[in-house]
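Right after this note come the structures.
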Structure 1
Amino acid sequence: MLIKNLNHTISFSLFSLFPELVCVVSDRTLGDLNVGRLPIENAQTLLNLYQIPLSQFVGMEQKHGVIVRLVDEANIGKLVENTDGLITVNHQLFLGVKTADCVPLFFYDSIKKIVAVAHAGWQGTLGNITGNLIEKLEELGSDPQNVYVAIGPHIGGCCYEVTAERAKLFLEKFRDPKIAFQNEGKWFLDIGQANKTQLLESGVKLEHIDAPLTCTSCQNDLFISFRKDTKETFGEMLGIIGITN
């Protein structure tokens with residue numbers, strides 16, 4: 001379940017179980033926080049709301065791939081090149097993911113105190129970036145059953161119209177009519193549901209997944225959408241996760 005905060009961010013009810021954790025996503029009123037195309041200092045708009053210095057932030061130059069990297073103090077204040085997933089075991093290091101229809105995912109191992117983020121567009125979803133990230137967590141000693149995951153705002157199956165060729169790829173991989181389906185002769189994808197399926201297949205408990213029913217296109221007054229916004233109004237939202245103490 002999403003929680004709409006007064007400071008122009010949203011958070012997740014699942015993570016309210018963990019007072020040591022900060023995990024929020026900017027809404028559209030905070031403007032364009034694309035730290036890949038624009039200076040990394042743009043992240044400060046969101047970080048300032050939680051008294052987080054830029055020197056504790058790590059972002060990504062996202063490439064719609066499946067590469068996941070472990071980061072530490074050597075990466076602070078930087079954008080990690082050619083990656084769509086970040087993991088850190090360092091407390092007080094905050095990881096960022098930018099989206100505007102793609103799926104942002106936020107991970108927390110409550111036992112090992114490890115945080116992670118992933119960016120899953122249709123290509124990353126098809127390549128199973130979430131499964132890759134869970135495997136990396138296991139290499140660090142995590143048990144998937146101790147991992148909590150929030151699926152952030154993204155375009156829903158109601159609005160994500162795709163070509164028949166792309167839909168076929170998802171039908172062949174998932175064989176699930178809830179993920180790739182036709183409506184009035186048009187093909188649609190629910191990439192949020194696809195990522196949820198992959199999390200479950202990786203061993204994450206259903207009750208440890210927060211997957212709010214949101215759509216960046218339908219709820220364009222609150223979220224930024226690549227498909228819905230114009231060149232004049234388009235930007236990207238920034239999500240962060242980290243441990244404060």
Structure 2
Amino acid sequence: MATFGGSHLVRTHSDAVNIKLLRQWLAPRFARVLKTDLFDEAVGGGLYPELASRAETVVGVDISGIVVGAAVRRHPALVAEVASVLALPFAPGSFDVVVSNSSLDHFESRTTLRASIADLARVLRRGGELVITLDNRTNPVIAARTSVLATPLRRLGVVPYYVGVTCGARGLVALLGQNGFEVVEVALIMHCPPQLAAHLAARRCDRVGEARVGEVGAERRHLRRVLALEAMGRWPTRHVTGHFVAARAVRL
């Protein structure tokens with residue numbers, strides 16, 4: 001049997017893709033960074049180690065006190081607060097960088113999504129940078145989750161959680177432009193769904209006994225495989241295969 005769990009592989013896969021993006025886009029050093037939710041850090045390493053290697057201070061918010069507590073226990077140097085991205089408890093221009101990875105794609109309306117982006121702009125200094133990812137609406141799987149099929153799919157267990165309004169690359173660029181940002185880079189990421197990849201990895205290990213050489217080695221091979229698929233982000237089909245749309249934008 002595979003000795004490493006699917007849920008663990010889902011988290012490490014997701015973290016690895018997001019960390020790769022941060023390494024491509026973030027400056028090597030800056031003073032203060034805000035991360036807009038802390039679920040990644042509550043259940044694993046998340047993005048905190050990468051952000052802490054670059055920033056003097058890493059601040060995080062989450063609407064759940066339980067999540068905030070778990071994140072701080074894992075990362076004691078993290079400055080964390082219970083707060084909504086619609087009403088961030090920080091003064092204007094408080095941060096040099098804001099990282100918002102799939103935090104804002106859980107709202108029921110585009111108006112609320114727009115308001116959350118406006119508050120990110122408020123707390124970011126002029127010339128500061130936002131790295132944001134959202135569910136990619138031009139991916140057919142995401143489109144189905146956010147269509148009229150969403151409710152029956154959730155009832156059937158095909159979609160295990162609520163998926164809010166979102167957009168594709170063009171829509172994200174427009175939203176950012178409407179809220180005081182200049183978009184300098186756009187990418188489509190996560191071309192292999194982590195849940196599917198973890199399921200296939202577990203089956204592979206069961207079939208060939210791959211995990212018997214050690215859990216760490218099996219995990220590393222899995223990450224090499226899924227990260228290689230991120231090359232699809234350069235293909236003409238990237239807007240269909242990418243599960244997330246990402247943008248790097250400068251606060252004007």
- Query: Computing helix-only ellipticity at 222 nm (-39500 (n - 2.57) for each DSSP H run of 4 or more, over all residues; to 500) gives -4500 for which of 1, 2?
  - Reply: 1
- Message: Computing mean count of other Cβ atoms within 10 Å over residues 15-22 for each of 1, 2, which one ends up highest?
- Response: 2
- Comparison of 1, 2 - label where distance in nm of label points 7 Å out along Cα→Cβ at positions 47 and 63 is highest: 1
- When you work out mean count of other Cβ atoms within 10 Å over residues 87-94 for each of the structures 1, 2, which one comes out largest? 1
- With log10 I(q)/I(0) by the Debye sum over Cα atoms at q = 0.18, 0.22, 0.28 Å⁻¹, for residues 79-126 alone derived from the coordinates and found to be -0.55, -0.81, -1.20, which of 1, 2 does the value describe? 2
- Calculated from one of 1, 2, percent of Cα pairs over 22 Å apart reads 56, and the structure in question is 2
- Taking FRET efficiency 1/(1 + (r/R0)^6) of positions 7 and 119 (r between Cβ atoms, R0 = 35 Å, to 0.05) as the quantity of interest, name the structure among 1, 2 where it is greatest. 1
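Each value in this text was obtained by applying a stated rule to the coordinates, not by laboratory testing. Values in this document were obtained by computation on a predicted structure and should not be read as measured data. Cβ atoms are built from the backbone, for glycine too; each structure is taken alone.
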